[in-house]
Structure formats: C-alpha cells, structure tokens
Structure P
Amino acid sequence: MGQDKALIDFEGKTLLNHATDLFETLDIEFFLSINAGQQKLRDHYRCVEDSFEHIGPLGGIVSALRALSSNLLVIPVDMPRLSQGLMLQLAEARDIQEMVRCFQLNGRPEPFPSIWSAKAVAQLEAFIKEGQFSLQKTIARLPHQLIDCDHPELFRNINSPEDLTP
C-alpha cells in the first residue's frame, strides 16, 4: 500500500478505527501489535511491540503471547468487514485440546480472525527457530479447531488501493 495500513481511510474511518471499534463492541481489553516504526500509536493505545523483524504476523502473535501471558483473540487491521457476530461465533466454539481456533474457507484455514492459546508459545517459538513463518502451516502443525463459515466476504483483506472500493 506504500503506507501504514492502519491509517488508511475505508468507508469514512481508518482501518485501525474499524478494528478498535470491533473490540469495543465486544467489550474486551485489546492491545495493538506494533513494529518499531509505529511508536506514535503508544500515545493513544496499549501496545505490544513485535520483537521479531520481517517474519510477519507470527512474530507479532508470539510477542503478544509472551508479553500478555494469556489467550489472544487476534484480528488484522486490514479486514474491516469482520463483525461482532463472527467474533462471538469464534469465541463460543471451544475445543479444550486446541492451541489455535480459526475459521476455514474452502477447506483451508483462514488465519484471521483467530484465538491463540497461551500454551502454544513454546511451540510457536520452535517454529520460528525452524524458519517456519506461514500461519497456515503453523495452524496445521498445532492442535487446532476449524470453524466453517459461509460468509467469505467478511474475510476480505485490504491489500491494494483497488481493494478500497466496495
């Protein structure tokens, strides 16, 4: 996108505001996973800095699991169509053996939104040491629960300027 996605306007508010508004409707505490270049966000939000460089979302998840020592509901900033109903569906589907819970679309895990168990941190750190950064491969290697979803439009990412038009 050529700029921080969090600050991009989508349908009248920033992508970051779409995400924070969703967490506020759920009435749960949230933290932003930030990189070293996003320090200004600390002035307005509780943040966890990603302690890994250039490995993608897995580094942010591990950094947050380390810092917070609790299970995490993770959403990306670039999926503004996620809904409260979808988050509740994810939260209510419980499998006590899982380390990660997420949706599946067309038989494949959709890494976000997802719930990551605090118990998974050691295994995730081992994957990073192996050079395994793919979330889909990571999910496949952990005890997981996949939930069917019939609304693929909710999972639409904003990855390019063309994606900003409805």
Structure Q
Amino acid sequence: MVIREAVSADLSSIIGIYNAAISEGSPTSDTEPVTLKSQIPWFDAHSTRRYPIWIVEQNLDLVAWASLEPFRGHQPAFRPSAEINLCVAPHVQRQGLGRTLCWRLIEHCPSLGIKTLIAVYFDHNDSARKLFSRLGFSEVAHLTGVAELKGLSRGLYIARYRLPVEED
C-alpha cells in the first residue's frame, strides 16, 4: 500500500471511485455521476501547502482518496479549520484503508496550520459514523431532514476533531 499526494493523472481514478459510490448507493450528496470536466476546477483548487488530496494505491491501483477542503469557503476566521472528505472503492471497503488514510491526513494537519477537522456525513451512513468516532471525532450537531436522497428525508451529522495544541 502506498499513500501519496494526488497528481492530475489521478483525477480520472478519483472520479471513478466517487462515481462508483454514487452508483452503489453510498451516501453522497451527488445523485448523478460527475464528469472529469466538472471536477477539474475542484482538483485544481487543492494545493499541497493547504488543502491536499491524498490517495491510496494497492497493487498500482488507486483504491481510496481523501481531501481537505476549506471550511465555510475561504473566510479568514475559519482558516484554522478544514473539512475532511473520504471515498473508498467498494471492493476494498472495511479493510482499514479509510482509517489509515484519515490518520495520515490528521498527522499532516499541523504542518498545514489546521487545528480543527470537520467531518460531515449523512445520518444513515453508519460506516462513516463509526469511522469518525474511532478516529476521535465528536459529533457536535445533527441536522435532521436537510436532504432528500432517493425520495427519503435525510439528516447530516457534523463531527469535529481538535488537533492537540503543541506547547512551546
């Protein structure tokens, strides 16, 4: 297994994993597959210095990715916080890849100036809820009935992870 920062050549595989999640019915807010063209601006908005995208390769196949996103856009007061996103290919789920990748990003956050991570996931996504709980995230909000997926009303959990503050 190799964990590394994503490069532009990885984007089609990243989209493939994301679209597989949509078609498998995994909880994502997109209801239709995304296109390579539509995701180029998303990819280009990430930088190794602030909001990286990292991938997991197994046997030279990209099988998982995680990204850090600006929390609440690019508003200056929220600069010490970032939202974490994770997507694991269906055929390798429940093998610990998502947890390993998230831990790697968490460990990298101090070098990015990030002190708080935010995870947002649907309330029916038990896998995400368990994963983020195991990583030490605390659920701080439950917004009921804010989304509709496949004709069903869904809510969102917002969970927070405070990184330890280093003492001088």
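A short reminder: the numbers here are calculations on the coordinates, not readings from a lab. Worth saying up front: this structure is predicted, and the values here are computed from it rather than measured. Cβ atoms are built from the backbone, for glycine too; each structure is taken alone.
Things to note:
- Label whose coordinates, when mean projected area of the Cα convex hull in nm² is calculated, return 10.3 (choices P, Q): Q
- Winner on distance in nm of label points 7 Å out along Cα→Cβ at positions 77 and 117 once structures P, Q are ranked, highest first: P
- If relative contact order in percent (Cα under 8 Å, 6 or more apart) is computed and equals 23, the structure in P, Q: P
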